[in-house]
Structure P
Amino acid sequence: MSLQSQIDALCHVTNELLNLGFDGTPLYSNRFCELNTEVYRQSEALFLSHGSTAEEEARLCYALLTGFHATIYDHGDKNQKIQSILNRSWNVLEQLSVSLLKCQLLVACYGEVYDEKLAQEAHAIIDTWKDHELSPAELEVSEYLNSLETNPWTAWELDE
């Protein structure tokens, strides 16, 4: 299976996990656990992979950040892996031209670190889409950025 096929498979199962139950179908715990296990397994399997181009590396980093963020599982090293993927993302972001892919990666990184510069750069890209009807992927990343800004994790109350 090609790297791109593996990335696509991870994105598909992650999307299924993140949208589980939103279509009105019942949410069953066994399906939730199956999807979490599969997202975690695929994320782990792809973690040591690297893209052969900046775009492929960006797609991989996006898929990995989204996958690790979505799953409830952690075998004790998830935060270190996310940091490693963020480091890879910083390196590849500067190589990408303005595109949906760059915006997706910026928003995925923003969802981990809440650095306002990332959100500003993502908004600058989204602003270039104003002259046409948004594609489903453009709408999704725009809405996700808005939800992150509206409900940042930093606003959660933590009991100590």
Structure Q
Amino acid sequence: MDRQEQIELLLDHYEHPRHRHADEGADVVMPGGNPGCGDVITVYLTVDEDGKSIKDVSFVGEGCTISQAAASILMEMIHDEKWDLDTIVNTDYHAMMDILGAEAVQSRPKCATLALGTLKAAVQKYLRDRMLADARLDAIEAENEEMGIVTGEAALEQADDQAARSH
């Protein structure tokens, strides 16, 4: 694909995004952003019952042409090529830039790889949550909550709130 065809592909996906919709029933909802450019996307990932295959993936977002087109292209590839979780985890950022047309996106690598990075984070969260559920740690958290014990980020937030009130 020459540079002009790469640009036309990006513009087509920007103007007519594929798989752009929120899915509140998703297994993981993962926001991501590129502070340098102001791009933001949220990835919605639903995993099949086998725990490996992707049942659905979509996104919503705002930002530059490259970031939004890249998200659309990535979602379309996942659906069309039946990617699984391992494929996402093992997809290299440089490969994503090649898919988009390295020549057309080389000056904006963060924009070009925002969707892939956010999707990788969603997969990691899904795998971590599944591992924790398998380890029955969710039962421990429920017991802690019943006893009024707060752990993790919630404990830090409560400690900060308490410190702010005491000053």
Structure R
Amino acid sequence: MDDSARKAALQRLEPFIGSWEMEAIFPADPSVVMGGGRCVFEWMQGGQLLIQRIEIPAPEAPDSIGVIAANAGNDSYTQHYFDSRGVVRLYAMTYVDGIWKLLRDSPDFSPLDFWQRFTGTFSDDGDVIRGEWETSSDGSTWKHDFDLVYRRMK
């Protein structure tokens, strides 16, 4: 992928740029809401990579860094994920028409004990992302894991 194609692909991710408050909602009876998280998306290397930094003020939830790169030849991306537990993963990523998707369906730096996917939808004004994480043991039957809500900080 030449430099101009990479920059064009990454520029499509401009709606992510900025600081976001995060809230996770875990299924239970009643639901468990974990707020106070913070996420920052920012450019690195002069716009050649997008960095996602997440800090969550709860010991049971890991802080993380994602490094997002454009893939050659298509409109997809790869997110390299690292967290405070030492977990390292690769996610296939797309962002089309306000829909953000992440998928982990093959072993990478750690065994594939389960598949994961995330689907997030941007609000019309671009200030809220509502999404959900799902897991699967076989790649065909998916189970809701938890919801995430990102709210842009102004």
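Consider the structures P, Q, R: one of them gives 4, 18, 27, 20, 13, 10, 6, 2, 0 for P(r) over Cα pairs in 5 Å bins from 0, in percent, for residues 1-64 alone as calculated from the coordinates. Say which. Answer for the origin of the read-out: P. Among candidates P, Q, R, the computation of mean projected area of the Cα convex hull in nm² that gave 10.1 used structure R. Using the calculated result -19000 for helix-only ellipticity at 222 nm (-39500 (n - 2.57) for each DSSP H run of 4 or more, over all residues; to 500), pick out the matching structure from P, Q, R. Source structure for this number: Q.
Source structure of the calculated read-out (distance in nm of label points 7 Å out along Cα→Cβ at positions 25 and 73, 3.2) within P, Q, R: Q. Work out the source of 11.1 here, i.e. which of P, Q, R gives that when Kirkwood radius over Cα pairs in Å, for residues 33-80 alone is computed. Label of the originating structure: P.
Every number in this text was worked out from the coordinates using simple rules, so none of it is lab data. Values in this document were obtained by computation on a predicted structure and should not be read as measured data. Cβ atoms are built from the backbone, for glycine too; each structure is taken alone.
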